[in-house]
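Listed after this line are the structures, all set down as structure tokens.
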Structure P
């Protein structure tokens, strides 16, 4: 008997557009904010890194808070869609403001950056992204559709990331470069993200609570209010939630560190900033191939965990092979290795939201609580905090190496440090992720629970 289908093809595509909006804004911020601040505004990379770190501490607190608010929301639009829609207005506004630092004292510039960077990440992007991620569980109850939505989401996200990395610097130059160029480029990305996000919100609808619970039970469940403290206790005593959180920290922390230094790696080591586009393309577009294969591989192997684990084994091996290619500045070989590596990590990126939904189901089985919004806070915590910490570490290491954004030529030590961060970080994070995924057996546990209770 086939499972009920909830979504049309165009709704799955529209859902994926949400990451064109949020992902595009985030790609622009994470890839270029550091080089904008050091090379255009003239701020110190180490101080910027420290401010990012403090900002992310606050960011981590607000993630669970907004997740709980989403769980408690009742509106005509549903639980998550209102937060996704209105949150994007704040994301777009603060994205522009971060890249529009006024010509005031340096102390005021640091303060200005910290305020709007924190508002962007800890308030508006948090609300938008947790709500968007929650929709994976709220717009369909079909596991296969969840995998499909996740795959489409990350295909579009990877394309967006590539486009942003490829065109951003050119757009800055086309508007005259300097502060004006960055400001105009940020404005265009901000307006575009707002428009696309709105399309995504209004093309999908949330479905009612699970079909398997009775109307009476459902009413009690919906009406019952769960405290923030209990939500946090349930999540942080659930081993699978903690494993997913670890995955996000490792993956996005590594991405934040190596990605944050990507523009520097191309500018000073490869001596051609335009190569950032092709390298990013190799870390983004091949993702589409892996994601398209996702539903087939999961069905064939019968487990998201098996597909994801072997995918990251490939990712780690390719990261090791990238070393000689980078040392020799062999661009074709670098691109080939990055393409294969990207296909390796594609399965996890396409199924991670479905895995979160599995953990959410497991929590409902054992705790009797619906915590979709709070549950999906792990994606926001891990993504933003991981990327922020990675970017902060990159800033500290750059400052320690003697990097000077206003200098025409960098020291050999600074360039070597850029190389090390870009090349070795994926090896370390990839190996650790393999271990995390090996232990992530929530699918098997849910199947055992369902089999046991079906017999009863």
Structure Q
């Protein structure tokens, strides 16, 4: 079953790249709403869904943007959410960057544990890897591979051609290992990168108490003095292991463990828990999120081809009476019976085809068949619920279908059939226009499909 937190809880800190001070509050969220960032400091409290389609920056961290609203360095808090198996959460922030805290996910994990978790009345859905999927970057040498597995597994190998780091590996065999073995792994950088960031004023919130600094070459006393001044430290030295003496490693392979943490955070942007094995070589935010885009597209394509799995022993999200509070349709022209799932970009609804339907009296006597036009009408009504769910007062709006393209009827629909409709947005809803692709399934087989264009308009 899906989970969220029990209570709202807050934490504050500085963003590592921007230096801005951000107050962050975790807030419980309803089932099937996913993970969302809300910029409380912006007009209308701009919302950014934690989705790979919103990625706009991968330079040293992962940033999300929707419209004029953006939020940066999201990977550590997202990894904590995955590690604690939270499905639905609102993350309220009053500035442009997530606090870096100690450079790991540990404080976010602790925050979630302190808030407590609660189970929601909705089944948890997984993106199950069913075949080998590969991304290769010839420029960087990065390789990411997804393969079938019974649970979520991640293996990372890093190789920076570094005499200090060497080649490091880290393996997570189950998500239950994340919190005790990986959450506390801190971010790292090389000394020459640190100097470059300082020279370019890109480490405004930097503090060597939240990052491991790797030193490859001898460093002069002048450079050490410069670092002491930059970070307001009395003494900075290089230890025998080849790291600045700002902190002790929590794990011998802490850099590799942190890269695994980043992979988990970035791949969470697929939007659904992953069931499969992820193997990576030289991962980074750019290729992590590119792989997430690849996985999500495969997930969407596979989903469109297969019938939704529904447990009819579970109560629907919306029954017919609830549907009537959203749609203006009434019997005998209200055809949908249930809404089983609804998300930002998709919806699943059902129609129980019974032998007492009015249209069967004339279509056709002795061999009743549900008219194709009514199958499309039922599909359109399911889509109407999706559209009207985006406004706060759906009772004051109507949906009008403007165009139906590529309508296809694959087989007869007869009394006793249950049609399961799934509609997906083809593009985001803009200016009241909604473009959707819909399919209807009976016994796992497609019976009808079409592209629908609808407009939402206020009632006169």
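A short reminder: the numbers here are calculations on the coordinates, not readings from a lab. Quick caveat, the model's predicted, so the values are computed rather than measured. Cβ atoms are built from the backbone, for glycine too; each structure is taken alone.
Taking distance in nm of label points 7 Å out along Cα→Cβ at positions 154 and 170 as the criterion, the largest value within structures P, Q is that of P. Here helix-only ellipticity at 222 nm (-39500 (n - 2.57) for each DSSP H run of 4 or more, over all residues; to 500) has been calculated and equals -25500, so which of P, Q was it run on? Considering all the candidates, the number was obtained from P. Can you spot which of P, Q the value 19.1 was calculated from, given it is mean count of other Cβ atoms within 10 Å over residues 26-33? This figure was derived from Q. When log10 I(q)/I(0) by the Debye sum over Cα atoms at q = 0.10, 0.13, 0.14, 0.18 Å⁻¹, for residues 178-401 alone is computed for each of P, Q, the one that comes out at -0.70, -0.89, -0.96, -1.29 is Q.
Rank structures P, Q by volume of the Cα convex hull per residue in Å³ and report only the one at the top, that is, the highest. Walk me through the numbers on the way to the answer.
Values: P: 132; Q: 156.
Structure Q comes out on top.
When relative contact order in percent (Cα under 8 Å, 6 or more apart) is calculated for each of the structures P, Q, which structure yields the highest value? Top value of relative contact order in percent (Cα under 8 Å, 6 or more apart) goes to structure P.
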